[in-house]
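Bear in mind these aren't lab numbers, they're just calculated from the coordinates by the rules spelled out. Because the structure is predicted, anything quoted here is derived from the model rather than measured. Cβ atoms are built from the backbone, for glycine too; each structure is taken alone.
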Structure 1
Amino acid sequence: CFCSNEELEGKKKKREAMGLPPVYDGKCRNLSEEEIKAKLESGIPWTIRFRSEDKEIIVNDIVQGKVKFDSSLIGDFIIVKSDGFPSYNFAVVVDDHLMEISHVIRGVGHLSNTPRQILIYQAFDWEEPQWAHVSEIVGSDHKKLSKRHGATAITAFRDLGYPPEAFLNYMALLGWSPPDGQEFMSLNRIIEQFDVARCNKSPSMFDVFDLKKAEGITLNELSPRELEPYLYEKSKLNWLSNSHIRAKQEDDYIREILPFVKASKIVPESECKEDNDHLRSVLLSLRVYLDYYLQIERLLPDFYETDDSKFQPDSSAQEWLKKDFAKNLIEALKENLEKVDPWEEASLKEALKQAGKQAGVKGKDLFMTARAAITGKTAGLELPVFLKLLGKERVLNRLKTY
């Protein structure tokens, strides 16, 4: 084909203006050998096109089913460009054939390339591979993910502290679901259950980031701590990661989280050891609250920053401390917790109940006000667990501030 880019672009615009598909009109398909030779000798740039005959092309797709294309809407397409290099559709067919590729699994955006590739397979009399065009992936804003929209390096998830098996589990479920509906899966189980035919036709959502909140932010330029505010708290990745963290053997969990503990510089370096009993107790108690290991930085200070003179309940806790019964309950807590010996969860739970009876407070009012007074927050560890880890002296010191 000796048509210039300008000529082809002009024809394309005319067809589009008429509401017709931008198909090559076949101007050069019937040139004689003499005409071709003359044009080559005159140095006119050329391309090589695949002569496409009018017929129906059927793509038997494992995911999308039977998809039909009309070759008249494809036209004679370029297989060798003017610079002498093969086009993508030509090169990929030759490459896949020589490498004996049995399955071509790719994004649904490539489905429109497939009829051209089938025509080339047929021209060479080569066996087609099996086709599977999986759904595209969108972000939490339902817009297609791209290098410029919602992208970040996989190392960011490592640095945030998502366990590899949790991230792999999450990625396996993007556009696929197991037959039994059980989403928490080990690698071996994923391998056993996976069947490309169960991939979805509809778009899959990569819901890790709140992309509306991150609008205008280049996520792949942010550090792990800078990324945290844009993580979607209720993402499936967080749920899976929390499940994998909780399922780990204790020693494996301690070994994996210890680098994050050291990096926080909250725990004295001399205590950052796998066999430190107090650190192990704290970390094992906190793991049910972790979706990723970097979160440990926000949970450790209560147990390692010992200056309670700076202790200050947050705004939600202060609302509970303004209740009419709060003052009497705090006095009862001081009295009953002072008597606790040994300082263990069972006896601490009983002391909380006795303080409630003494102050005439029970249920949510008792436990939320006690939590607010001692932890300064309205959510966190089970209160008896928190009291045991914080220690008797520090618990009583905090109560004395009221």
Structure 2
Amino acid sequence: MIQTTRLDNGITILSEHIPYVQSVAMGIWYGVGSREEDDRIHGISHVIEHMMFKGTERRNAYEIALEIDFVGGVLNAFTDKEHTCYYARVLGEHLPVASDVLSDITMNSLYDAGELDREKGVILEEIKRYEDSPDELVHDLFVQNLFSNHPIGRSVIGTPATVSALKREDILEYTEHFYRPNRCYVVTAGCAKHEDVVRLFEKTLGTAQGSTTPMVTSDVRPTNGEFRVERPTEQVHFCLGSAGPSHYDDDKYPLAVMDAALGSGMSSRLFQEVRERRGLAYSIGSYPHSYREGGFFAIYAGTSPDKLDEVLSVCRKECDDVRANGIREDELIRAKNQIKGALLLSLESMSNRMTRLAKSQLYFDRVIPIEEIVGKVEAVTNDDIIRVAGRVLDPDVMNLTMIGPEHRNGSTNA
């Protein structure tokens, strides 16, 4: 059973009671991420996420970690472009401990200046690790290039210069503005009963006050073209794609079906043609992603420089075929079954359930029933796929971002 309570101060508490499991996943979500930052404080959302674990008035950093470890739980967090989540997974009997620790770090963090200086060093190392991982970095660069004139193009992690320049006062100002009850969502999934969750978090979060403005949105004007970052790597890593539907655009359902047939999974066209038949790449696939105002569809592959042209040619040929003809009936059936299976299998995880509830509430102010999602997937026709493919697979709107050694065709440097 899914239940929702809104506290007097505006905090939303959302829970799904699953009585047959022994654990509970819980998260305190804030509707703020890197898109809210300006150039001077780029990366501050991610820095704040780190600093939440560095000490409160009641616990130091070691005690925060120890308290959850002591009960055999997991404590962590992540920052995205449009939200930040602090989460824990524990056995049901340790719900009071986990709720108290999560509430304490999100409400009472000290943001000590000395801890901030040390943690900035950690984050700078994280940035270096990321820069040394072209198979990860290329996805970020693709989004930056595609949405170069929009806040969703801003990376989460920041830059060495902006992270190094952040001060404690910047963090206090940012949290004072954005970490407010009307952007806070407490979400649980598992054996915890709703009334127990409300009682615990009303005690720990009920005194929070204030509100902030809703997230500002603006029109998306994607950028096409070709971008290259030269690196002395063994492979060229690339993302080929274009802007796609937002969370609020039902074209995301035909796009998901198209993606499953074209590049998602081992039976997809790209995997079969690029890897299985031609042996051109180890990693090849595609994926869609949505934000508030828009989204994207991307094909990713990593291949040797001398194979790059052939891999790109295969990708573009398959895209052209889908744009012109859609997909076969057997592919349509398989793709729908693949999406439904992945969705329903994900419900075996309490963490996945918690995340689904939170994102649904954040974006739609309601929990979208699984049956509604499945129904929209089932309703997709091949005509829908041809229409959406014409929107996202048109060569004139596609963006190609690459990381690798110099290419003989002379691409544009990013």
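A value of 0.30 was computed for FRET efficiency 1/(1 + (r/R0)^6) of positions 73 and 305 (r between Cβ atoms, R0 = 41 Å, to 0.05); which of 1, 2 is the source structure?
Structure of origin is 2.
Can you tell which of 1, 2 yields 0.50 when FRET efficiency 1/(1 + (r/R0)^6) of positions 17 and 137 (r between Cβ atoms, R0 = 41 Å, to 0.05) is derived from it? Write down the numbers at each step before the final one.
Working: 1: 0.70; 2: 0.50.
Going through each structure in turn, the value belongs to 2.
Quick check for you: by relative contact order in percent (Cα under 8 Å, 6 or more apart), which of 1, 2 is greatest?
Looking at the calculated values, the largest one is 2.
Ranked on FRET efficiency 1/(1 + (r/R0)^6) of positions 129 and 297 (r between Cβ atoms, R0 = 35 Å, to 0.05), which label among 1, 2 comes first with the largest value?
Sorting by FRET efficiency 1/(1 + (r/R0)^6) of positions 129 and 297 (r between Cβ atoms, R0 = 35 Å, to 0.05) in descending order puts 2 first.
Out of 1, 2, which structure matches 0.00 when FRET efficiency 1/(1 + (r/R0)^6) of positions 33 and 361 (r between Cβ atoms, R0 = 35 Å, to 0.05) is calculated?
Value 0.00 for FRET efficiency 1/(1 + (r/R0)^6) of positions 33 and 361 (r between Cβ atoms, R0 = 35 Å, to 0.05) corresponds to 1 out of 1, 2.
Output the label of whichever structure in 1, 2 has the greatest value of mean projected area of the Cα convex hull in nm².
Evaluating mean projected area of the Cα convex hull in nm² on every structure, the highest lands on 1.
Thinking only about FRET efficiency 1/(1 + (r/R0)^6) of positions 313 and 385 (r between Cβ atoms, R0 = 25 Å, to 0.05), which of 1, 2 has the largest value? Before the final figure, lay out the partial values.
Details: 1: 0.85; 2: 0.65.
Evaluating FRET efficiency 1/(1 + (r/R0)^6) of positions 313 and 385 (r between Cβ atoms, R0 = 25 Å, to 0.05) on every structure, the highest lands on 1.
When distance in nm of label points 7 Å out along Cα→Cβ at positions 81 and 97 is computed for each of 1, 2, which one produces 3.9?
2
Which of the displayed structures (1, 2) returns the greatest value of distance in nm of label points 7 Å out along Cα→Cβ at positions 185 and 337 on calculation?
Details: 1: 4.7; 2: 3.3.
Comparing 1, 2 by distance in nm of label points 7 Å out along Cα→Cβ at positions 185 and 337, the maximum is at 1.
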